[in-house]
Structure 1
Amino acid sequence: MQLSLAGCGFLGIYHVGVSACLRECAPHLPVGGIAGASAGAMAGACLLAGADL
């Protein structure tokens, strides 16, 4: 799966929610790459690092 997360400032909490949902509900989908800008980059880094969301 390739994932792109846009820069969105204070709406970045939605990226965190989607990342947490993907990790919980679709662990069988391998993450091939993540691209992000601003808040999307922070959410993507947390997803790749396995941070507790």
Structure 2
Amino acid sequence: MSYSYLLDTNTLSDFIKHPTGKIFSKIQEVGEEKICTSIIVACELRLGAEKKKT
């Protein structure tokens, strides 16, 4: 499988805050199968979510 877009923390954070915004539109345009992120970004988002709970 070949990915075209590697989404960073800021991009995914914006997507979470605005789930029907510009990023959603772009994902729909290119197709979900072309989107990926890194384990580092996933960990940053998880850490941010945990910090926000406290």
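Each value in this text was obtained by applying a stated rule to the coordinates, not by laboratory testing. This one's a predicted model, so the numbers in the text were calculated from it and none came from an experiment.
Numbers at a glance
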| item | result |
| --- | --- |
| Value -15000, calculated as helix-only ellipticity at 222 nm (-39500 (n - 2.57) for each DSSP H run of 4 or more, over all residues; to 500), assigned to which of 1, 2 | 1 |
| When Kirkwood radius over Cα pairs in Å is computed for each of 1, 2, the largest belongs to | 2 |
| With relative contact order in percent (Cα under 8 Å, 6 or more apart) derived as 53, matching label from 1, 2 | 1 |
